[in-house]
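Participant: So, here's a batch of structures to check.
Every number here is computed from the coordinates shown, using simple stated rules; none is lab data. For clarity, every value in this text was computed on a predicted model and none was experimentally measured. Cβ atoms are built from the backbone, for glycine too; each structure is taken alone.
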Structure 1
């Protein structure tokens, strides 16, 4: 078997894994780096010979895992595109939104190659995608040689998957982004039973250990109490949230808290892509996730103009993208409008990269100034700023137990900082010194 990591950096960026086994060649994920723009956002596609792939397997619909699919697919016309049956419609929605964002960025930043694909390319994918049922293997044959591919729920977001390839009794499992705890909308991961030979596993939280005595459930309780305190005191709450998964999760949590009288019945505002996804999830039929239309009762679409330094007229809870407060997004604008008011709060509920405004705001002391540079606005950090650990990635101890349970002869550590990957390498080798543990360099090809 031969493995090549197509990410151009050791981070959680443009996920892409090239696997060659027997006569088969598979690509698992083909994402776009969220911190880069233009061609530099793509994985290293030069490692993939045109018309050479037999499979393109996509683990889930976050753009760092699927955003480059139309770019790859145009030069791989015979490849089977495999996506979980419960996630492929989300894939199309996310890519259409990505195309719209690229078209805007072409004008704003003079990126001449944008957009990297047109909506017609997305439409053509619909005729090529093979929806994969969870827990059901699909067989493929080349000149009498047989490989099987199977998908398993990974619990990260709706439709997220782990993917396993089996060839001549050798099993290779890609964890994808994985979470073992259930949330208000998604059931926890159900990986395949038994051991595997090779495990390619994410390491997102390898550099972080959840404080003792805390859990997803306790963080939900703390968030509900914090929201209640702010709105009862006459303030508004901004919750920056990723459009797919996190926004719908927060809507469910707030609806439940309102029904239990834990949060006053104040308006809830949403907008953009997250609303489109919520409306789709209400209609979707799935075994691994559920989003009830009651969660949308009383939810309003934010239509008013957002002006930096001018707080919203109507007090309420504003759930807006993006989760990391990225420039030019509704949450970024809303933060600039709300930050000066001491009655307000900005509550983060997910991962914040070190280069994002979310990370920087979380580390700005109360009362100091915070610059929204592209808005030419500087606000005083008077609003309450806090973070709640509602991660959709497994804690590092859970991942470690997962690795030990699968008992692979080879572990390939991906999708995390070098520090995160080193923590896993040290822990695995301490417990299982005979295991081959690999931290692949960007674009490195490894034979095993």
Structure 2
């Protein structure tokens, strides 16, 4: 029998499951889970495949969510929405817009499913805004034995801090109630700066509603992004010539020219510092202002395929961590692609959230795969992980990392509580794969 192969977006991970399932309802999901348990096999839940890790991969059985993706209820007065697990954040945002509502914060991309964003603690940026699971008020979950549970602050409340960031390991989410807000625009200022100036002014910068910056390796430069929330309005008119120039830069320069340069650098990595400096001059050289709906302003084109490694650290370590990365690249002679992205999120009480118990800074390093050719980045990423560990770092669950389970456990005060809930809801570990075996060793 020919098996269908599933890849994540970067193509770095893939699986060829023996059996596929496409539920359209909670009842169908419960039947699938009971059947999987009865046949003594394992399964994982596959959403959009955007995660640059193997968290959703399974060569046993795969549950697909693309037909389980409806908006069930929108409560404009109560600022709540009830959705099925397979809807993407982008499609949900469009549905909310039609009712004058929005998700309070989004990450750089919005193609993830709701359950994927929950399970990996997807985040945006803004020190007053938490990771995506902090928006969850209630959910329904089907366990591998086929039992449907309602989880909220009032019902099965002891499960809520575990289930909000579930790593796909507690059951299958079938319905989620999210807190939303009134629709809003973002007035954005982007500007060049030096890294040291950014770090010295960080407390001031974090007073913006939303703030992130990119450090450009092999230079002393950074690119700041600052956003203020505003009532929705008509977008400023742009001339046809300005649109043409913007499209040329975005499609031709960013995609084709940059990708071709990085492709050459896979044969001669010593070109990367020069490429980064050219990028500063061509794309990160002058201040820009824009205004538009939140979805369009939060998200951007992530260009072409890439490997990503991202960690969360206590926000007070941001400056020392960035200086440490800069020094690591210089001392070890690593050739690092731009950018190193730096974002911020509010602390929370979700057991396996990387922001559990602390306001956090997320730092992500990147290794592009120009025209599918893999870069030489393993040693760089490994040393980056070691450096982040010195700052009490916790890896992003949706990005690939290699931290051992015993070290992971020490970084999460409620680690054993999560394991207790996992044993209760999935005692035979039906929802396991290589990711869970690597992370939990069970």
Structure 3
């Protein structure tokens, strides 16, 4: 394996061991590379079929979800990737059949026509490093292609979240396939890749707007105090970014005596008005993703991961872990996708919760968040007055992802040492390093304005 996509990659260069820092095995990493290679095959034919009127939402979403499943801390289950590779080949051949007779090709790349006969063929191809970064000898080309691909993975994540709500996104889906087709080219130049990188950045902004519009289905963010304590009822802990999963879980737990708590990436749900009507949504439990092992042990009840970030679970609580959507791990329970026009069935996790003890309280009190762009603009006059009076001297954006490295304490140290006339804007889950510090406010304006994180 060689994987360098995440912040924790070994030696800041790449994981090339039997198991990556994230817990992903070399076998799974190689299968992920091979899946992306086959997604490039889908994209090869999709781009060329587009001019003949081809577009298929199922295939487009498969490409999106396939990219999303390969991000760090989402799907660790090798069988998922084997199944997806078979499905990718099937979908690819469907597009190829559509274009057959409409156009001829002098040369078809291997990723656009490779046909595995069985699982052993897939394992052999993956073990050979097919689709891996080290196949690209030119370091500049390799780096630029990686930059584009990781941008596409970020786009795929936001698109997947928003698509669950909006159920449309054709232009963004088509860009994913166009860009995958481009980075698969062996003759692409560094200048072309730089231009593609910039274009991918533009689409990154587009998909953020797309997700913002989708999440507005649940109301615009508003200033909210989020409870950190617990009640004396059994509970379900829900993590990830999927608001539709949260909504359906809350609906299905109403009146059951089972409480629901958010964890880590799901914290921003509390800022949305639509979720405030649920008395069974108690508060947020715990901190950043990397602390989940100790926190899940104390929670006592089942945990639902709707998206990343899943840390490989310990055996003493693994039976309480449920995955859905793009999340997978060998041996955990999986909740299937909702049928068209229907809902996911969370009955199994609810029934398990009823047999569990209430969560152990980790902390008391509240934290304040909900400073999305519209809420912040609503405070503009107050903020401008504070700036004019000199009460606020500067704004600092503290961005990034929290992690288990001790050096991440610099986020805490910076927050504590910033002058008291400074307002901090959050951008990413690194906020868990400072969002519970007693930093106070400036004339009623909190010194930490939490706008959300990855979603």
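Participant: When distance in nm of label points 7 Å out along Cα→Cβ at positions 103 and 407 is computed for each of 1, 2, 3, which one produces 5.4?
Facilitator: Values: 1: 5.4; 2: 3.1; 3: 4.7.
Comparing all candidates, it corresponds to 1.
Participant: Another question about this same structure. Quick check: 21.6, 63 is what I get for Rg and Dmax of the Cα atoms in Å, calculated from one of 1, 2, 3. Which structure matches? Mind dumping the intermediate values first?
Facilitator: Details: 1: 21.9, 71; 2: 21.6, 63; 3: 22.9, 72.
Label of the source structure: 2.
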